[in-house]
Structure P
Amino acid sequence: MVACLAEQQPAAGAWLDYVAAVRDPKPIFEADQTGLKGLLPFVGSSLERNGIDSGKAYQTYARVALVREELRSRIYGEILGAVLAGLDAAHISAVLLKGGALSAMVYPQPSARHNHAIDLLVDEAQIESASALLSKAQFTPGPVTSGAAFHRNFRHSSGLGVGVCTRDCLPAAF
């Protein structure tokens, strides 16, 4: 993955090494069952950003994945913005976690990061208020699980998942 993370020459060298090892990367991504395909927009973005020639066929394949992810990212951003604005208006403090935070803070092109859901951290005293706010909007509550006191799942009408949790549902390292 040096081809994704490095800049220019190290990235180009890593990409050439990868292509030499697998011959044609497109079938590798297409047949993947481990989540590698989710990195395709990021790979495409990195190849473009670093001016790496990946061949016309692969370049088109990766560019289509990146454009698709850019469109998904717009929907994600609109929903995230509406959720955060609603929480803010209700004076509920929230911290964006996981992929949403990573794409905004780490990725050179945030839309290249595929995000499956919006994950938010709220104060334990505000989880009921946050849940009520989401239920009143376009969000359907998910099934109640054993950790429901600390974590709630919702689904937006678009299909995007929203998870609201308190500090008690985070790993001990936090």
Structure Q
Amino acid sequence: MVAEPYSNKAWVGLRQWVDRNNLKLNVLVVKDKSATQSNGDNSTITLDANMLSGDSTGTAAWLVYSATRLSWQREKFRKEFPNETTYRRSLKEEAEALDAMVSVIAEDAKSNKKAKSMDSSLLALVQLDHAGLLEPFVLFNRADPGIARDYSAYRDVHRDILRRYLDEYVVPKSP
């Protein structure tokens, strides 16, 4: 799995093992509640309409996430990747945006009362961030073709963290 996570064969083999052992993979899905668009000097953040009537901390978190992504689209990407001619979403961008999001919700996540009204996937994201596993989460669960380009370099240096993420969060313990 660590060697080729974007290969269908790796996931099929893992799913077969899970099915044989009557277990279930723990795959965290964080559904985006915002979108960004940058066109020259004009930038737009669009929030899911359901966010406006719900949890204000979640709304603020998605705004911060999107604002961080916009800063990457507008300027940070060129500075971080000077040899690349066109913008692409990167591991650094997504990890920074999710970390910024976590910084908004982390305090409320500590409160049992506030945590009850929060999106459970965001609470899990706080745990992953505090465990130092946000980057593997991005690489395995939020990768698009741009992020996937960063996988090999990350794996070369952090194979142990990738294995730890799979072992502690994704793959259930065998019976």
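Can you tell which of P, Q yields 16 when relative contact order in percent (Cα under 8 Å, 6 or more apart) is derived from it? Checking each candidate, the match is P. Once mean count of other Cβ atoms within 10 Å over residues 100-107 is computed for every structure in P, Q, the highest value turns out to be that of Q.
Distance in nm of label points 7 Å out along Cα→Cβ at positions 68 and 84 computed as 1.7: which structure among P, Q? Matching structure: Q.
Read-outs throughout are calculated quantities, based only on the coordinates presented, and are distinct from any laboratory measurement. Nothing here was measured: the structure is a model prediction, and the numbers come from that model. Cβ atoms are built from the backbone, for glycine too; each structure is taken alone.
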